[in-house]
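Presented below are the structures under discussion, each in the form of structure tokens.
Please treat every number below as a calculation from the coordinates, not as lab data. This one's a predicted model, so the numbers in the text were calculated from it and none came from an experiment. Cβ atoms are built from the backbone, for glycine too; each structure is taken alone.
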Structure P
Amino acid sequence: MKKSKRRSKIWTAITIGIPVMAVALALVPLPASRVERFYSRGIYPWIQSWLTPLTNRVSFSVGDALLIALALAFFIWWIARIRAARGKRARAIASMGLKSLVAAAVIYLAFLALWGFNYERVPLMAKLDYDESRLTEDARYGLLRSTIERLNTDSKSAHGTEWPSVEASRSQLLDSFNRVVIDLGNRNGIVPALPKTSLTDFFLGKSGVAGFTNPFGLEVILNSDLLPVESSFTIAHEWAHLAGFADESEANFVALLACGASETPAIRYSAWLALYPYLQPHTEDHARLAPEVIADLHAIAERANRRRSPAISEAQARVYDGFLKANRVQAGISSYGLFVRLMLGTRFETEWRPARRS
């Protein structure tokens with residue numbers, strides 16, 4: 001009898017404690033310096049170093065398997081308990097609702113532990129020699145002009161040879177990528193994730209999403225329609241998330257620096273193509289691009305619009321905007337474009353190496 005009461009008390013404490021802990025962590029931010037030191041540069045790299053190699057061993061998306069298993073488990077669990085309740089179904093439904101709430105809280109805590117706490121790390125603007133006074137129209141136009149020059153130069157080399165495969169690009173990108181993330185404050189580089197396709201590919205096409213990182217498997221999922229000229233930058237962007245840069249602007253910033261520092265023209269070209277639309281070019285700027293560059297920009301736009309559904313794309317944007325804001329990214333999906341501010345406001349040393357704040 002005493003054991004039964006003790007178990008009941010333990011279960012009550014768990015039932016109450018887990019949701020309370022989840023709500024507290026969702027509402028009250030942890031100190032960024034502590035998150036940076038103990039999680040983003042401590043626990044998380046260790047998790048990534050063993051979890052990504054595990055998910056790399058299978059060709060399918062682990063996220064797909066988890067989602068299907070979770071949906072089936074919840075469905076079977078609910079049906080079985082309601083059928084067993086017979087005349088007490090209202091009480092069984094209330095009990096299952098409470099248990100499902102606890103399960104949702106556990107899933108949220110797992111998300112935070114596996115990756116989500118990276119949203120609370122010290123932002124790059126606080127770690128780099130960043131100054132808002134550098135954000136001038138002249139600086140923007142200077143970056144646009146140099147981007148056009150780099151596009152035209154690297155386009156000749158990239159289009160003049162056989163385009164590297166995804167495997168070759170990944171291998172050539174890794175060295176420059178790891179150098180960049182270490183320059184930005186990480187203690188180590190990453191174990192690279194092998195890009196995969198997913199059962200969500202239909203949704204990626206309809207919503208216009210190029211790819212995403214599965215936080216429960218630390219694996220990278222790419223839109224199967226991506227063009228070769230897009231893949232290097234997209235992979236680098238998702239690898240930046242694997243390196244703990246959860247903010248979209250910071251992931252874009254890391255990807256641009258990593259691709260821009262590569263010795264492979266095709267990889268650098270992928271970065272300049274990604275940067276160009278964010279720099280607000282005008283018609284006269286577009287006219288200065290090489291024909292091959294214009295053709296690639298048109299091909300990217302055509303690829304994105306081929307399967308995109310405006311309704312689904314807008315709905316996805318709203319949901320993701322809410323998700324980012326819930327994780328303290330105040331700019332929401334607008335944070336994708338804020339990496340231009342990082343580019344303009346950061347002082348760079350030689351070879352695209354950002355200067356750290358003293």
Structure Q
Amino acid sequence: MAAKRTRAKGIVHLRERKLTDGSKSLYLDIYSHNKRYTKSLNLKIYPVRTPIDKEHNAKTQQLAETLRAEKQIELQHTQHGIQDDDQLDRSFLNYFWELTEKRKASQGNYGNWDSVHKHLQKYAGQDVSFGDLDKFFVLGFKEYLMEDAVTKSEVPLSPNSQSSYFNKLKTAIKQAQADGIIKTNPAFGVKGIKAETPEREYLTMEELRKIAKADCKYPILKEAFLFSCITGLRWSDIQKLTWSEIHDNNEGSRIVFRQKKTKGMEYLPMSKQAREMIGERRDGEERVFQGLKYSTYHNLELLRWAMRAGIMKHITFHSGRHTYATLQLTMGTDIYTVSKLLGHSEIRTTQIYGKIIDQKKEEAVERIPPINL
């Protein structure tokens with residue numbers, strides 16, 4: 001049996017390229033895998049006109065040399081005599097797409113991975129082999145997401161999307177290391193992009209009563225949204241809910257289902273109001289909310305429906321779940337119980353709603369007018 005071929009030892013040189021303004025741009029020439037790669041360091045050496053220029057150039061040169069040395073060490077670690085050419089010649093973008101396809105069962109997650117794949121293609125401009133996958137590629141993609149990437153509507157990505165997309169790249173690289181394709185993780189030590197805490201729009205009890213009385217173009221959408229408001233169920237679980245998951249007995253009713261997002265089994269008690277809302281039982285495999293669809297038109301109708309009720313908030317279907325959580329806490333239900341009702345695996349996920357309630361308490365105490373007149 002023939003022995004595996006190993007890559008020749010990588011060599012990294014620091015190179016200068018003179019620019020028209022007299023400054024010099026710094027690059028790395030990387031000789032590896034029988035090829036030469038060029039990586040820009042985005043660093044410049046300027047003509048020395050002042051002591052500040054001289055100090056800047058010295059620090060820049062030192063930083064560039066450090067980056068060169070790090071790249072040399074990285075290559076040596078990767079090429080420890082067991083990494084073969086065939087693995088490193090593999091397309092990373094194809095591998096990322098294979099990971100994306102495995103998530104097809106989860107529509108939302110699949111859509112996010114698909115978006116990252118498209119952004120990787122746009123960023124790289126060509127295919128990327130595992131031999132090309134290094135810290136500079138990772139840092140460059142991070143910068144691309146934060147500075148250049150846009151949505152289909154040509155709007156810059158939100159901080160949350162930037163964070164989510166970058167984390168998916170890191171997840172794919174970590175999986176490639178676990179699969180033995182690469183020996184070291186080039187994303188190790190690279191900080192993620194900080195996500196912002198999203199604003200959670202919800203309805204007060206008064207607003208919920210108003211919207212329940214208002215007309216909605218799609219009655220099934222109205223019924224499903226109000227059901228979410230009084231059960232806390234997500235869109236994904238309401239949309240697939242069947243009558244076999246509704247359990248009625250002498251003590252009341254409950255929903256026994258597997259969460260689509262977390263895959264965990266849940267046993268959710270139903271209030272009498274929630275049970276009455278869905279009406280008489282039908283065949284077990286029938287969907288409770290037949291005809292419920294997800295589309296841009298339905299999302300717009302949610303906003304219009306809220307406006308007909310005099311509510312000027314950016315309401316989405318998920319606002320129903322937020323409404324349920326905040327109402328429960330407002331009515332005095334302890335946060336541990338609310339966490340269990342929502343099916344959260346960690347209570348810290350529920351604590352964000354506690355912050356909303358604390359804010360409302362602070363607003364309430366300021367409503368008492370001054371007493372020293």
Structure R
Amino acid sequence: MSSSPAESRVWAVILAGGVGSRFWPVSTPGRPKQLLPLASERPLIADTVARIAPLVPAERIRVVTAPRLAGPIREAVPELPPESLLLEPRARGTAPALAWAAHEIARAEPGAVLVSLHADHAIEPAEAFRGRLAELAVLAAREERLFTIGAVPTRPETGFGYIRVGEPLVPALGVCAVADFVEKPDRDTAREYLRSGGYLWNTGIFLWRVDVFLSELADHTPEIATRIPLLDAGRVAEFFEAVPMLSVDEGLLERSERVAVAEATFGWDDVGSWDAVGRTRPTDGAGNVAVGDAHLVDAERCIVWAEDGPVVVFGGQDLVAVRARGITFVAPRERTPELKELLARLPERLREGVEE
């Protein structure tokens with residue numbers, strides 16, 4: 001029996017696939033970034049579950065991930081019941097993953113509100129985050145819209161997508177129409193976005209009723225919607241074989257006219273490269289981050305990660321120095337978002353275990 005909007009309960013879907021190659025040499029296919037303590041002393045996935053758990057109980061949390069990560073995630077987040085893990089037969093991007101998750105949740109609770117989260121975000125304070133989700137969930141329960149959360153830019157970031165804000169829809173809640181989704185800009189464009197206002201970082205945090213989302217897929221994303229009958233028949237592997245690689249942004253949000261953006265009322269960052277660790281982990285008086293057997297002398301704004309023997313940085317500025325798996329990696333902080341390009345130029349023996 002379908003729930004009415006007033007009875008809609010909130011479910012959370014945490015996207016936790018991938019390896020996070022920008023955290024080489026620490027990250028590996030068996031220990032990707034969501035299993036690393038990049039924002040606190042706990043793995044990112046544990047932070048994500050702890051952050052949402054006071055709002056969404058464990059039995060209504062689903063984690064979409066790869067089969068190889070089932071064991072490590074259960075170890076990192078033992079409070080999740082076995083049915084919480086949705087194991088993708090193969091990675092096809094966020095659109096198929098969320099279609100599958102929404103389909104499964106709709107079976108259990110047709111009127112549920114789904115909150116989609118990534119396992120590699122740093123968010124503070126958690127109370128403000130949950131409060132924002134709670135008020136938006138009430139809105140999503142009664143409105144046939146797809147809601148995304150946008151964060152106010154604090155720097156000319158070139159590593160994030162942006163949202164151009166449109167007309168106000170619910171001014172009291174800071175909710176507006178989405179005028180446009182903008183790809184990652186160059187530095188000058190990002191500076192202009194910051195100067196002019198009217199642009200938000202696309203956090204990739206979404207809220208919608210599962211029935212609304214599946215209906216919008218049917219209207220705008222035939223490359224996925226036409227394969228939904230495979231899920232109805234329980235043929236999950238065939239579904240993932242049949243659908244294309246597609247992000248939910250490109251596959252649906254950029255096509256739908258029902259997308260709204262709500263301004264974040266909390267601090268948000270995407271832990272996407274080593275440079276981000278300098279913003280998410282505690283720093284010393286000189287702005288350094290030290291993890292493991294790390295020693296910094298006369299150093300400023302350096303990130304040192306030592307889990308395979310001691311690392312000493314003397315007189316360095318704005319460096320990343322990592323020692324893991326018998327590999328030492330040193331780079332300027334500003335170049336670490338380019339790590340994928342670096343890996344492509346390294347000998348295969350150093351890239352072993354890194355997904356393309």
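P(r) over Cα pairs in 10 Å bins from 0, in percent computed as 5, 21, 31, 23, 11, 6, 3, 1, 0: which structure among P, Q, R? Answer by label: P. Once relative contact order in percent (Cα under 8 Å, 6 or more apart) is evaluated on every structure in P, Q, R, the highest one turns out to be P.
Out of P, Q, R, choose the structure whose coordinates give distance in nm of label points 7 Å out along Cα→Cβ at positions 27 and 147 equal to 2.9 when calculated. Of the options listed, only R reproduces it.
Given that helix-only ellipticity at 222 nm (-39500 (n - 2.57) for each DSSP H run of 4 or more, over all residues; to 500), derived from a single structure, equals -20500, which label among P, Q, R identifies that structure? Don't skip to the answer; put the middle values down first.
On the way: P: -20500; Q: -15000; R: -8000.
Value -20500 for helix-only ellipticity at 222 nm (-39500 (n - 2.57) for each DSSP H run of 4 or more, over all residues; to 500) corresponds to P out of P, Q, R.
A value of 1.26 for Cα Rg over 2.2 N^0.38 Å, for residues 51-178 alone, calculated from one of P, Q, R, originates in structure Q. Taking mean count of other Cβ atoms within 10 Å over residues 59-66 from the coordinates of each of P, Q, R, which one would give 13.4? Source structure for this number: Q.
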